[in-house]
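What follows is a set of structures to go through.
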Structure P
Amino acid sequence: MTAKTERVTILTTPDFKSYLVEQAKKLEVSVSELIRLRCNDDSVPSNDEALLKELVIQSKQAIVKANSSLDKGLNDMSETLTYLKKQRA
């Protein structure tokens, strides 16, 4: 890979800059990398790839939430069993 040593400066509207930042965040790349990807047709992720990446992110978040809920449920069950055992004794 060739070292990136040249700088290109562009002027844009605040709205377009926000759009670029938003798009870069979605792909988890820098704005510079987003522009390089978009200008190199071979590297542009398809819409399906972007959707799949978003689904993976959402799935990971759902797994964390589910694990937390399961841990809480197991803890509640353990406390209930301990309470019931004390009541029997």
Structure Q
Amino acid sequence: MTTNTYNGRWNHRLGRGAGRAWRGYLRCEQRAAGWLMTHGVPTGVATMVLWIVKLAVLGMLLYAASWLALLLTFAVVAAWLARNADEDDE
């Protein structure tokens, strides 16, 4: 009996992992839509609810990313000011 011990490059493994994660996400989304439909929600409304949830998550991620970018900007400016403060004393 032979086993498949393919040790591909890291980008191949990363792509396969991303594909598996995407398929898992789609499975969960289909399961959620099915659950909504079994509870009497029409198909169009279930699809709309799932899109609203996706957009809300995207909005939260963008909000968090904007705050992180702002903090990084302040850190860079503070480091630049600290570096240039010594030159003014001389």
Structure R
Amino acid sequence: MIKISRIQHLGGHRLRATFSDGMAGEYDFSGIVEEAGPMVEPLRDPAYFARAFLEYGALTWPNGYDVAPAWLRMEIEKTGGLSREVAA
């Protein structure tokens, strides 16, 4: 099972996720935070959005909103942005 092993906030509503298999990519959550609903409403504030953390390998925010690692990986892959993480 693929998990997210590291996240990096890139500003605004963009994050870079590194997955447990070494693949990584960026995702812009702007479209998601524009959706209606009480769970995404707090994420519209970029400062709150930046408070994302990992819980059991899933991207999570303090209000309990979370994103499944498989879904995020699929969305990044759709944009052609998934690649092997390069060690710095």
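One of P, Q, R was used to compute mean count of other Cβ atoms within 10 Å over residues 18-25, and the result was 16.4. Which label is that?
Considering all the candidates, the number was obtained from R.
Given a value of -31000 for helix-only ellipticity at 222 nm (-39500 (n - 2.57) for each DSSP H run of 4 or more, over all residues; to 500), calculated from one of P, Q, R, which structure does it belong to? It traces back to Q.
Quick note: the coordinates plus some simple rules give every number you see, no bench work behind them. Keep in mind the model is a prediction, meaning the values are calculated, not measured. Cβ atoms are built from the backbone, for glycine too; each structure is taken alone.
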